[in-house]
Structure I
Amino acid sequence: MMRGRVLKEARTWLGTPYCHQASRRGAGCDCLGLVRGIWRALYGAEPEAVPPYTPDWAEVAGAETLRDAAMRHLAEIGRDKARPGDVLLFRPDLDGPAKHCAILSAPDRIIHAYWARAVSETALTPWWKRRCVAAFAFPESEALSSNAMAERMFG
């Protein structure tokens, strides 16, 4: 049920221009902004403030910042268990941290925003598949997100 809602909302973002750090449907977003916008449509307020970041933030920090944030608010699932409506994380540089995210829209398609392109539904090509490092599901309710999910998972 939640995956269907995620996918329906993601499709309303198609055509939104790419804009680094933005998260406004129709006005502009980056890949994280797309996921943040879907979160707001489903649950209301975002679970945490996103600090300013540069296009090379992941390389500079050298940390799995995106993956860590996803683990705080989404339910990690096996990549082989991902279904349409789930969030996929990618390492564009195979030796670097995850720094791109997308919504799986079909077994071989993703919805995402990336540099110089509007939010698009594109093929999940072998290039992207090799770089996919994690998959996450949106929680069934906001009550299962953030600290509540961590408590459920870790006691």
Structure II
Amino acid sequence: MARLAPPDIRVTLYRGLAALPPFNPDDDECDRPRPAPVETLHTLVAESDALVIASPEYAHGVAGALKNALDWLVSSEAFPGKPVVLINAAPRAFHAQAALREILATMSARLLPEAFANLPLTGRPATVDSILADPLCARRLQESLDGLRAVLRAG
């Protein structure tokens, strides 16, 4: 998406999932400082106009590392109403998408169905170049970006 984004949209890839400690509600209380990786996640989400989430499906559910990150964001004051785009790279993996939609709805995210991208990447190696070289994948990502841009411009 970063390569396809127009100049007025900056896409930042978050690479900190593995650094997040396991969620513990006792560590997310207002009178205690959050662990540094959690504080970084909260700051990035607060500074973002929207989020794009691409999640694989594991055992018919959301990947544990992503669920852990979302658990850390449940108490975020910046998350409710945040526009969220979902990318599904395995069209047959509908359990995780359904679970992710439920989690995000519970967190009061603003899911953007007009920016949802369903990419047929199952069963083949995927690199940035191979995804962008696939006309269907590139078109769906571009449509997703266009939908996101329209929503952000509308406010």
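Throughout, read-outs are computed from the coordinates displayed, never taken from laboratory work. Predicted, not measured: the structure shown is a model, and the values here were computed from it. Cβ atoms are built from the backbone, for glycine too; each structure is taken alone.
Miscellaneous remarks
- Read-out relative contact order in percent (Cα under 8 Å, 6 or more apart), computed value 28, structure in I, II: I
- Structure responsible for -0.98, -1.26, with log10 I(q)/I(0) by the Debye sum over Cα atoms at q = 0.17, 0.19 Å⁻¹ calculated and labels I, II on offer: I
- Distance in nm of label points 7 Å out along Cα→Cβ at positions 1 and 65 from the coordinates reads 1.7; which among I, II: II
- Computed 17.1 for mean count of other Cβ atoms within 10 Å over residues 49-56 - originating structure among I, II: II
- Given -9500 for helix-only ellipticity at 222 nm (-39500 (n - 2.57) for each DSSP H run of 4 or more, over all residues; to 500), calculated: source structure among I, II: I
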